[in-house]
Structure P
């Protein structure tokens with residue numbers, strides 16, 4: 001924000017030089033980027049952070065200067081004389097959307113003389129880089145810069161039926177803006193309309209048809225509060241950014257709405273000779289809520305590591321225009337003014353005291369105690385899992401929690417309830433909380449494919465939001481979703497690697513499970529200790545075609561909390577074997593309904609000491625295997641701890657395994 005050094009002194013008398021003022025403002029968080037001489041004045045370019053919209057006006061900056069310099073804040077008088085004619089007999093205001101416009105005020109000023117602004121006003125406008133237009137427009141700009149509250153003046157005689165209606169735009173309505181652009185409006189935009197058409201886009205820009213011109217005699221002065229997110233979306237959609245929209249986006253002070261209107265009315269009366277109609281139309285739908293915060297002095301001193309007396313704390317708080325409601329020996333109860341929406345916790349007040357007291361007064365070495373805490377299990381496992389998956393060649397992605405309706409077009413992984421819809425979404429087509437991470441990862445793969453990258457091995461570890469019955473708060477489930485490009489078995493191997501590296505005692509069980517997301521032949525439900533861990537599958541042909549994937553990916557989504565619950569952080573070690581292994585690759589023929597888990601379980605049930613490993617590596621269906629059957633190939637690894645096994649011993653063990661498979665599952669050796 002550009003600030004005139006001389007203009008600023010109207011609201012706060014001080015003897016700080018430009019250089020010292022710039023330094024002091026920077027030290028309290030209002031960074032002065034540049035100081036530019038302009039005639040007998042200086043223009044300070046101040047960086048105002050998004051949480052301090054109160055400093056987007058001269059009075060807000062002056063409030064900070066008064067707190068720094070210990071001087072008094074000067075607020076201009078806004079009293080003026082009115083005619084006997086009541087505004088309620090002249091015009092009316094109807095607000096149809098109270099959420100998007102919780103406050104709207106209107107004043108009517110008649111018999112104004114449009115002309116150039118006086119020299120002092122033009123000089124003020126020029127000093128901050130604006131261009132003088134005429135006295136009415138210059139006054140609204142002046143008050144905007146003074147208070148941070150945007151205003152708009154309509155040519156009252158050009159308003160159809162001389163009324164104001166605040167409503168949402170109708171689809172494909174159009175309006176010619178003051179800057180000459182043609183605005184095509186949509187129903188999610190708020191407009192100020194007369195009885196016939198839009199005359200302004202709320203919070204963004206006025207219309208050309210009702211702008212103040214040389215022939216204007218009577219004006220309607222608007223001052224309002226518009227919902228920040230709606231102004232931001234509208235401004236972006238229309239591609240129009242103004243000083244007004246910049247302030248509305250960051251939230252104006254609701255209590256300043258009427259003050260700014262009165263200030264402008266008084267100036268118009270003095271400069272343009274207008275006659276202000278009696279009264280004001282004030283449509284105010286704000287609830288009268290007060291923010292009170294208790295500030296504990298011992299808490300403040302403990303956090304800052306220094307001792308500040310209560311009287312000093314009280315003085316700083318009051319200089320910042322906070323009101324002390326009551327005080328005790330070691331605490332203050334503080335009422336937060338409406339212009340400080342960023343202050344609502346004790347720690348916020350402590351920060352206010354610290355910055356005005358001076359961060360340079362806080363020693364770099366202090367007696368603040370530092371207590372080391374042990375990392376919690378969840379964080380340790382998150383880091384370990386990330387290292388495992390990244391080490392296997394996967395890239396982590398972070399996607400939006402707010403999604404479109406595509407997640408409801410297929411079977412749900414975790415919940416069949418309808419997705420939770422959010423109010424006032426940033427993008428109208430994305431207004432649901434995600435119930436799964438799968439669709440987000442598929443979109444990432446599609447995006448990369450569009451740029452020529454066919455294989456995108458990725459994963460995401462984040463929350464999904466599962467709807468609950470009776471409008472209860474959603475269940476926030478921490479999920480791990482992995483998308484692999486090397487096939488179903490390769491992805492299952494990734495999950496087995498995680499299972500092994502986390503030292504999970506429970507066996508990883510898998511069973512066929514049907515989702516229309518996945519291929520029926522290559523999909524499974526995964527369990528640990530009887531609890532569902534998650535689901536894995538190769539993407540079905542329909543989904544592959546929907547996304548137009550050139551390579552069919554496999555994808556898994558796991559309940560990360562189940563992994564954390566079963567993980568064992570204590571490392572275990574085993575002696576390096578002294579004797580070699582003997583390996584036998586075997587292919588067996590089984591019924592289609594027999595799973596690999598059944599075959600492996602049958603082998604493990606024999607509890608043969610010399611079986612060191614069982615590894616699946618292939619399944620075959622084709623001409624060489626009769627219909628309704630499949631060939632499963634796996635590897636048996638034999639080893640003894642005390643000697644080298646003989647071939648005859650391994651043959652006998654192999655026969656025992658094949659015999660048990662035949663007896664329990666009807667599985668036969670493929671010949």
Structure Q
């Protein structure tokens with residue numbers, strides 16, 4: 001009996017061992033290493049997916065170990081900042097060596113989208129974000145950066161402010177958000193947030209050479225933009241410029257575009273003959289005597305406008321130092337005579353990787369010089385309204401430099417219409433400015449904690465502008481005061497600085513097929529403008545009475561301190577959650593209302609990844625999104641509105657003491673919520 005039981009136990013043990021041996025024979029362990037294709041440095045945080053439940057992540061040395069039930073097997077290899085790969089392994093040949101190509105080395109941004117304080121893979125977007133890259137820009141030659149994406153992004157409306165050369169455009173994302181404040185989006189160029197929107201002159205993006213731009217990313221909804229808090233109510237536009245590629249050879253690119261612009265259509269007005277016929281047939285008595293000339297005033301003020309745009313760039317990589325340097329020159333005439341815009345731009349981008357790729361540095365410096373000759377656009381209305389029977393020039397009219405003018409109104413020119421040609425030729429109105437933006441960014445991957453990064457971004461936005469105006473004493477509208485001469489040098493200076501720092505942690509949980517991405521940081525922005533005031537002068541340089549300014553200059557400033565955070569969670573890479581929060585403190589608001597919290601949350605379901613649609617070739621992608629967010633507004637609000645102000649009162653606020661009026665001070669306090 002005892003020997004029979006022992007036999008049974010031996011048989012049972014044999015079957016168990018045989019089963020284990022069979023199982024072991026059916027599954028194998030695939031081991032390997034993933035490295036950067038350019039630097040050959042090991043890559044951590046790389047996701048290796050062999051199936052729905054076969055997911056592992058590389059360690060700090062880039063090594064991975066994946067249990068494989070059968071060969072061949074198809075592996076999906078992904079990592080943020082690198083091009084995704086799909087590799088098929090027929091047999092278990094040890095060790096497996098995989099090289100990933102970085103996005104900046106590959107020269108494509110198809111997989112990566114720039115968001116607030118970082119980047120993400122396109123498939124993980126949960127908010128309303130649109131990205132357009134250089135290959136999709138407008139193909140026609142453009143002189144302003146915003147023209148590159150005109151009519152390219154749904155929900156983004158770009159409207160030129162005028163036909164003046166160098167003029168900017170207004171941009172609306174999903175319509176206006178304010179009646180009285182600014183409706184312009186926040187513009188961020190390579191991590192530098194711009195301030196100082198002036199669509200009537202050279203635009204905010206005029207300093208940018210369109211040939212230097214790599215991508216535009218538009219954060220449309222509150223969930224995507226709330227990470228920027230009190231500056232994001234009108235949406236956010238993030239611009240990245242082109243950079244060099246690691247270990248790349250020298251590339252020299254030169255382009256020149258030359259064009260001629262002409263006015264397509266002019267206003268329909270009466271000719272000199274038609275003008276006379278209307279007066280005689282209706283027995284009218286004109287205010288001004290009819291002349292004998294036949295002048296097409298619109299023809300006299302318009303011209304065919306020539307423009308030349310020339311650009312040269314040098315890019316490549318010297319060992320571990322990718323670089324790109326570019327210079328651009330634009331000279332553009334306006335269709336309105338005397339109008340002209342000149343721009344010289346320069347850009348330097350350096351983006352080395354040190355410590356085997358753990359330390360990434362980015363230095364970006366941009367500079368531009370702009371000079372604008374401003375043609376008086378009021379001459380357009382005058383050309384439409386001016387008497388076509390009057391000549392452009394009247395040699396006998398020496399008081400007005402030989403231009404025809406209604407001389408009998410010389411003592412009160414406002415009662416007459418000025419000669420539109422003289423308005424262009426007798427006025428010199430120029431402005432010029434120098435602007436530079438730059439930043440230095442550092443991203444360090446901690447070697448002792450896989451997935452933890454520390455990022456610092458600091459920089460500046462500085463500019464100086466000056467203006468000059470001159471009209472002679474013979475200029476009809478200003479002949480009473482003897483012309484004008486104003487040389488405002490400088491007219492204004494801007495010095496904005498910022499510091500942003502944050503920690504980012506990413507973690508892949510292979511056992512539950514989930515990934516986590518957490519960001520937390522601090523931001524400080526200081527904005528300082530100096531405005532200069534000057535007295536007015538006539539053409540001889542003599543100061544005009546009563547033109548002395550109360551102050552030679554003022555220096556308005558404001559600052560913003562912020563704390564922000566973002567959490568991203570993905571389950572099976574098809575159920576996505578993103579939550580952000582920002583706490584903004586702005587000096588523009590009263591202390592009681594200085595801080596504001598701006599949260600957001602968004603959910604996404606990648607329906608295309610479900611089994612019932614995954615193999616459906618009719619759909620390239622299908623995603624359901626739901627989002628909620630709060631954004632704020634502070635642009636267009638005065639820097640010192642909530643501060644108590646003392647002003648001198650008028651005659652109604654006085655009383656007599658000893659026979660003399662005593663002026664009282666009136667206190668006005670405005671609180672802005």
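The numbers here are math on the coordinates, done by the rules we state, and not lab data. Model, not experiment: these values are computed from the prediction. Cβ atoms are built from the backbone, for glycine too; each structure is taken alone.
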Quiz item: From P, Q, which structure was distance in nm of label points 7 Å out along Cα→Cβ at positions 189 and 293 = 3.8 calculated on?
Solution: P
Quiz item: Once FRET efficiency 1/(1 + (r/R0)^6) of positions 253 and 581 (r between Cβ atoms, R0 = 35 Å, to 0.05) is calculated for every structure in P, Q, which label goes with the largest value?
Solution: Q
Quiz item: Which structure, out of P, Q, was FRET efficiency 1/(1 + (r/R0)^6) of positions 133 and 445 (r between Cβ atoms, R0 = 41 Å, to 0.05) derived from, given a value of 0.15?
Solution: P
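For which of the structures P, Q does the calculation of P(r) over Cα pairs in 5 Å bins from 0, in percent, for residues 149-428 alone return 1, 5, 9, 11, 12, 11, 11, 9, 8, 6, 5, 4, 3, 2, 1, 1, 0, 0, 0? If you can, show how the numbers build up before the last one.
Working: P: 1, 4, 8, 10, 10, 10, 9, 10, 11, 10, 8, 5, 3, 2, 1, 0; Q: 1, 5, 9, 11, 12, 11, 11, 9, 8, 6, 5, 4, 3, 2, 1, 1, 0, 0, 0.
It must be structure Q, since only it matches.
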Quiz item: Out of P, Q, which structure matches 0.00 when FRET efficiency 1/(1 + (r/R0)^6) of positions 397 and 525 (r between Cβ atoms, R0 = 25 Å, to 0.05) is calculated?
Solution: Q
Exercise. Given a value of -2500 for helix-only ellipticity at 222 nm (-39500 (n - 2.57) for each DSSP H run of 4 or more, over all residues; to 500), point me to the structure among P, Q it was derived from.
Key: Q
